[in-house]
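Structures follow.
Since every read-out is calculated from the coordinates, none of them should be taken as a lab result. Keep in mind that what you see is a predicted model, and the values were worked out from it rather than measured. Cβ atoms are built from the backbone, for glycine too; each structure is taken alone.
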Structure P
Amino acid sequence: MIPARCLRLAGLLAVGAAAAADSPVALGTRRELFVDDALIARLSGGARSRLHHPEPRELVLVHDAPWEGSGSGYHSVFQDGDRYRMYYKAWQLTVTPGKVNTKEHPLWCAYAESDDGIRWRKPSLGLHAFEGSTANNIVIGVGKLGAVHPDGGHPAVFKDENPAAPADARYKAIVRSEGRRGLLALKSLDGIRWTPMSDQPVITDGAFDSQNLAFWDGARGVYRAYWRYFTGGTTDEKQWKPAGFRAIRTATSRDFLKWEDQRDLTYVDSPGEHLYTNQIKPYHRAPHLLLGFPARYVERSWSPSLNALPEREHREWRSGASKRYGTAMTDGLLMASRDGVRFKRWNESFLRPGIERPGTWNYGQQYIAWHLVETKSAWEGAPNELSLYATESYWTGRSSEVRRYTLRLDGFVSINAPMSGGELVTRSITFTGRSLTVNFATSAAGDLRAELQDADGRPLPGFTLEESDPAFGDAIERTLHWKAGSDVSALAGRPVRLRFVLRDADLYAFRFAP
C-alpha cells in the first residue's frame, strides 16, 4: 500500500505541473460562478458540482385577452430603471379532435409591465386595432411596417446598453420576416413604437421558427445574435429543408445590421438534443459569462406513463393532427459560455415540468423567458433574489399562463460537500482586489475555510488553511478572514490558487472585492 503522505505529495506535484503549464487567469475584481469548469483544477473528498433548481412561485400573468390565447409565449423580460418590461407572442391555438387551428387570429407582439417584477399589468396602448378597437397592449401588429412585414409572433426585445446607440434606437428587437425568410432588425425610442432599421432581413441563413434573439455584449464590445438552425440543414430561397437536430447558430455585429463570423454552437460534454429556444444573454452580476436557458424538446412514445400524464384526451386530440403535438414535451436547461460559441450545457434539467397537474407535461411548457431579473425577496430583510418566468397551460382552452420562479443570486450551480468534507482547488489566477468574498451557505454545524497558495500549490504564509477563520452562515457576499485579517491586497497581481475546504456547505461564487 502506498503511504498517504506519498499520495498527497504526488497529487501536489501533479497539480503543480498542471498549474505551471497554464497561464494565470486574470480575474481583476470580477465575480466568478461555478456554472462551468473553467477555474476548477481539482475537486476531492466529497466535493462535487451541484446543479440547483428554481423554486415555483405564483402565476404572474394569464394570456386570456381575445387577441392572446393558448399559444402565447416567447417572452422577453428585463428591468428598465424602476420598471420591469415584458414582451411576448400573442396567439391562439384552438384544438378539437384531430385538428389544431392556428389561424383564429394573427400573431402579435404584446407588452406588459410591472413595478416589482411580481405584479404585472397589460397597459392599453391604443396603437393597433383588433376587431375594430385599439384598446389593447399590442406593440407590433400585422401588416407593413415601413418597407418590411414583421412577424410579431417571434419577438425578442431588449434595451441596448451600447453607449454609442442613438436615442431613437435605445430599444431594439429581432423579429421574423413575414415576406422573405430571415430576421428583421427593429428600433424604438420608447420600447413601444417601432420602426425598421433596414428594409431587408439582416440574417437569412437559418430556420428561425423559434424565439431568435440578439443583444449588446458589453464585455466584448459587439452585438451577438443567436437563432434557430438545423444541423445538416440546407438553404433554399423557397423553403428551409431541415435535417439533423434543432440547433443554435450565432454571429456578431458592430452595427446590428451586418452580421459576420457565423458559427454553430458546440458543447463540452453534451449529446445531440433538440433545442427550441436558446435564451442566451450576459449574466448581469458577471457579464463575462453568457448564460442560456434553452428549451429541450423530447418526443416520447405512447405508453402507460404517457397515458397517465395530465389531460390525456386533449393530448390525443392534438396527436390526431400531428403525432408529436401529443407525444412531445419540453423542459428548461442551463448552459454557460465564456466565448459565446462553446458552452458547458448541463444535461440534467434545470427547470423540470414539475408535479403533474393540468397545463403541464406538454410541448410548450417550461419555455423560460429571456432573461432573468432581480426582485425583492419574500423574506423580510433578505437580499434580492433572481426571478425567471416560464410558460404553462400551452395548447389548452383560451389562454396560456406565466409562472414566476426564484433562485438565490448566483445560485445556478454550487460546489457542494457533505459533512465529511470536500475540497476545491482553483487554477492559477491573478486578482486586483483587497478582500476575498464568497456567496455560500452552510448548515449550523458546517463551515468553509480558504487557503491562498502560490502557483505551485504551496500555502502562502498568513493565508494557510490553519490560519483561516471558519465561515458559517448563508450569505450572498461574506468576507473571509485569517488570523491576520482579511486584507489580501499584498498578493494582488501575483499568480495564486485558491483552496476551499467545505463541510456540509455550498459555494456558489467568489470574488476579490475592491
Structure Q
Amino acid sequence: MSKIIKDLKIKIDDNLEEHLAWLEPNYSEYRILRQSVDARQKHSPHFVYTLEVAGVNEKLQNQEFHFNKINFNSTKNKKPIVIGTGPAGLFAALRLVEQGVPCKLFERGSESTERIKGINKFWRYGELDTKNNVCYGEGGAGLYSDGKLITRIKSPHIPYVLNRLVQFGAPAEIQWLSNPHVGSDKIRRVIPKIRDFLRSNGCEIYYDTQVTELLYGDKCIRGVKTINDETFESDHVILATGHSAEDMLNHLIESNVKVEGKSFAMGLRVEHPQKLINKIQYREFAEHPKLGSANYKLAHHDNNSGIGVYSFCMCPGGYVLSSGTEKDALVCNGMSNFNRNSPYANAAIVVSIQHDKLFPNDIMGGMKLRKQLETDAYKVIQKSGGTKELPVQNLLSFLDKKSSINKVTTTSSPSGIKAVMLNELLPDFMYKKIKEGVEYFNRNMKGFISDEAKLYGVESRTSCPLRVTRDDNTLESVSHAGLYPCGEGAGYAGGITSAACDGINCADKIVELLK
C-alpha cells in the first residue's frame, strides 16, 4: 500500500531522490503531489514536497476519471445549451458530453486562431474588435491572463480539471505545483484540442454567434435567441458569459431574472523589474536557476472600515495588456507565458468595493463605477495626445502626487504607455486605500516602493459587480427554472479553476435531472 510523506523539506541544491532513498530505502516509485518554495528563512530557501511513495513490488495507481454515459433520449429531451466558451462554459460542455449528453455551445467571438488576429490588431493599432478581444472569444478572459490555476476554493473537481488540462496538452507539473500556471502561450494550444474533443462527442459549437436574448416560459427557461435572429429551444441553459458581458446582464434585469449587486474589487496594476522582485524575495539566491521568477501575495485589511487592499493575478515574468471591450474605455490586465521570461513582474493592486455600503439602493452601482473609471482612463489618454496606449504613473509620483517625478519610459505593454497622473483619475477613497496598502506592502517587502516601479490604469475586471441569484441546491436561477447562472460573470467564481469547477457543478445538476 502506498504511503504519503508530507512536508518534506529539500534544500534547493539537494537531490530529492537521495533524501527519499534515505527515508524509504525500499521504495519502488514515487510521485509528487505538491511542491512549493519556502524562502522565508534568509539563508536557506528550500522546496517543500508532499509525496506518494510505493513500497517494494508495488505500483502507484493513476487517478482516472471515467463516467458512465446516460441514455440521452433526443426525442424526449432538447439538448442543453451552454453560453460562453470561457473556463466555465468549456468545462460544462466537456462534463456533459463525457456523460453522454450532447449539447449546443454558443460563443460571441471566434475560434482562438482568429481571435488572436483581432487582439494583435488592437494592441498594435488600437482598432478594437468588440467580439474578439482579451475578454471575448474562444477561451474567454482566462486565455490572456497567464493561465493561472491558483484557487482558494475547496472542490473535489479540481483534480479532474487539472487532469483534463494535462490530457489536452498542458504541462504535467500543474497537477502538483503550489502556484500552477499553464502560461498564455501554452493554454492557447490546449483550447483547440478541447474544442475538437467536444465536436467529436456530440457538441455543436456556434462561433461568432452572440446570444442576445433568453427565451422564457412561465418562470422557466425555454431557449435562446442569437444575433442572427435564430432561436434554439432548450429546457436547460448554462449561462457562462463572463465578467464583461454587461449587455447580457442588462437583458436579465430587463427580463425580471433575479439579479443582485455584490462586492468586488478594482484598482491599478503595478509593475517592477523582475530582478528586483527576485532580489526582495530570494535575496542572495535571486538568480538561482532552480527558483525562476519570484512571485508575491500581499494583503492589507483596515479593521475600522472593513476595506481590504490586496494583490491579485500576480504575473512573474509577465506583460501588462490593454484589455478593454468597448471603444471608448480602457482596461488593463496581466499575463505571462509558460517560461515567465519577461524582464518585468506585474500584479493588480485592488481595493474592495463594498456594495452594501457604497450602493445600498442601486444594484447597478458597481457596474456604473466600473464603467466610469474605464471611460475616464480612455479620456485621459486622448487628452494627453495618445490613442491606444495605457495610462501609467511612476509609483513615487503616485504616492507623492507630483508630476515632476512622473518619468516612465520602459514598459512590457504591447500597446505602449502614456505618462499621466493616475492619482487624479481614481476616486479619493480608492487612492487613499491603494497608497495605504502599498506603504504597508513595503514594510513586508522592503523595496516594493521603488523609483523603478510604475502603476497602470485601470484594473477593473477582477470580477463581476453583479450576481445572478441561484438556488444553493439546484444551482438554477431562483426566478427562472432551467437557467443555470455560472462562473465569474454570474458571480460564482474568481479564476480559471473555480470557474471550471462551477461549470462542472452546473453540468452535473443537469445530468442528474436527465437521468
Output the label of whichever structure in P, Q has the greatest value of mean count of other Cβ atoms within 10 Å over residues 261-268. Q
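Of the structures labelled P, Q, which one yields 0.45 when FRET efficiency 1/(1 + (r/R0)^6) of positions 173 and 309 (r between Cβ atoms, R0 = 35 Å, to 0.05) is computed from its coordinates?
P
Out of P, Q, which one gives -2000 for helix-only ellipticity at 222 nm (-39500 (n - 2.57) for each DSSP H run of 4 or more, over all residues; to 500) as computed from the coordinates? List each step's numbers first, then the result.
On the way: P: -2000; Q: -9000.
Traced to structure P.
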One of P, Q was used to calculate FRET efficiency 1/(1 + (r/R0)^6) of positions 53 and 213 (r between Cβ atoms, R0 = 35 Å, to 0.05), yielding 0.90; that structure is P
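Of the structures P, Q, report the one carrying the highest value of distance in nm of label points 7 Å out along Cα→Cβ at positions 125 and 373.
Numbers: P: 1.5; Q: 3.1.
Going through P, Q one by one, distance in nm of label points 7 Å out along Cα→Cβ at positions 125 and 373 peaks for structure Q.
Using the calculated result 36, 34, 20 for semi-axes √(5λ) of the Cα gyration tensor in Å, pick out the matching structure from P, Q. Please report the intermediate quantities before stating the final value.
Numbers: P: 44, 25, 22; Q: 36, 34, 20.
Structure of origin is Q.
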